[in-house]
Structure 1
Amino acid sequence: MRYNSLHIISKLHELGEGQFIEFKESFEKAIQKEIVAFANASGGVIYLGITDAGIIKGIEITNRLKSQIQDIAYNCDPSILISIIQIESVLAVEVAEGKNKPYSCSFGFYMRMGANSQKMTRNEILALAIKTGKVRFDEQVCSNFNWKDFDNERFEYYLKLAGISNNLPKKEILSNLRVLGTDGLTNAGILYFAKEPYKYIISSKIRCIHFNGDKRVDILDKKVVDRGIIGNIEFAINYLKELIPVRYEIKDIKRKEFPEYPTEAYREAIVNAIHPVRYKSYEALRLYS
């Protein structure tokens, strides 16, 4: 955004501080709080030379002052790109919404909430990191997991499929697979090895539905299973195998089968349906790729 200086100056008192506007009577290093707060929210503008009441007092604007503000923004973690615009005797520091949230400064993490820049709690920081993809769902620890619900048979089956020897303690293997951290089993581990993943992750089930025709109205059959990632994939593949028409060709004493669709095609479709959003880092899916 760019400014008509006379228009902005005349409207600032009327606008007042809010979600996108912050007034500072003078420069202070604590401006970094507002910079990261706007970057973590939807962006905004910090006006230097205006009191909290919206009275324009002006500020001495020098190249050194502009350089100091740029350095403060650069030293945020990660660095924040800002624009500095002089409007008469007022300096406008324009902060765009950040593309690499969450941002922090030497005072911590801040978020713009209404007319205030609030320090973020641990849970708020984590929620923002998850929302922006910095912490993936599968990497989060399932804090309420009960080890009584760990399925050793599924664990052994996975090791067999993956060709991993079982000559180390179970928890060490899980740690090497990156599904067990110091705080507990991750969501990925739950979806692999929990007896009933649905108890902990509501989206763990897979639904296989056979419709009569392509209008998805008349249901001929429906199956819902919760067998973990590997079990769900295998069930869906076998479910389709039973429904896809097969042409038989018999020559001599041998019989050849020609399904209407090759197994590889719908197997890949099933894996892709599970893989891209919720389970994108799961090593087990490679067993079926």
Structure 2
Amino acid sequence: MTTEHALRAEDLTLGYGERTVVEGLDLAVPPGRITAIVGANACGKSTLLRSMTRLLAPRAGRVLLDGKAVHRLPAKELARTLGLLPQSPIAPEGITAADLIGRGRNPHQGVFSRWKPEDDAAVAAALEATQTTELADRAVDELSGGQRQRVWIAMALAQQTDLLLLDEPTTFLDVSHQIEVLDLLTDLNRARGTTIVMVLHDLNMAARYADHLVAMAGGRVHATGTPDQVLTEECVRAVFGLDSRVVVDPTSGKPLMLPLGRHHTDAAVQTVDAAG
């Protein structure tokens, strides 16, 4: 099992150039749970994640890991505790999948230390978990978008951190592989107690897989809580400007958002309710 760590943002303000993206944000990540951050495009989700892994320095406020400001922690020390899978990562040209995944072990290497059997075991386990073993010897730049995404996730798993932050981990994946990745992250959380924070665009996937939802709007936290507390018709309207109906997902028991549009009316929603 992993060690539980306290990760929180206090009065955080973030931006790029003269543009402020996140302002006065407070957020506490529940340790040992799966948290999904949702919100409309440009609401600050990815910017927040970048700051929580110290890739973006705050203009004001701070991000704390176990009471210490992450931007003051040594890089290797932070990387042994907290891993990040960013959006659209770039691999070195010609690198094989196995070599890329092996780079997830870098935080565990000393200046003069050698590759150890536990490093091989971590890479093999990550390959197996992401179903990428058959891709190990192939160049990453020759893989499909979905294959590359699974290799990047494998690298993050090989890092074996207590906290794992992922920015749109299901990007480029078809529906079946989206489910596989989210099931994998759930397994990791349940087996090792890994704290997982992920940005997702799909509200229903977020509600199905997360223990804790954070809905952002306009660079601030609009609502936090369990999926039942956050995924409501009022919240969807406030955060996305979208009329919807929220029903109970018959397969998971979690809330299921059904968007309403000009061609989809309450009559269709009532049919779903009756079927449930």
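Structure data summary
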quantity: Entry that produces 1.1 once distance in nm of label points 7 Å out along Cα→Cβ at positions 27 and 43 is calculated, selected from 1, 2; calculated: 2
quantity: Distance in nm of label points 7 Å out along Cα→Cβ at positions 107 and 163 - highest-scoring structure of 1, 2; calculated: 1
quantity: Given 1, 6, 12, 15, 17, 16, 13, 9, 6, 3, 1, 0, 0, 0 for P(r) over Cα pairs in 5 Å bins from 0, in percent, calculated: source structure among 1, 2; calculated: 2
quantity: Source structure (of 1, 2) for mean count of other Cβ atoms within 10 Å over residues 211-218, computed value 8.9; calculated: 1
quantity: Read-out distance in nm of label points 7 Å out along Cα→Cβ at positions 131 and 219, computed value 4.2, structure in 1, 2; calculated: 2
quantity: Comparison of 1, 2 by distance in nm of label points 7 Å out along Cα→Cβ at positions 91 and 171 - largest value held by; calculated: 1
quantity: Per relative contact order in percent (Cα under 8 Å, 6 or more apart), the highest-valued of structures 1, 2; calculated: 2
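FYI, it's all coordinate maths here, none of it is from the lab. What you see is a predicted model; the values in this text were computed from it and never measured. Cβ atoms are built from the backbone, for glycine too; each structure is taken alone.
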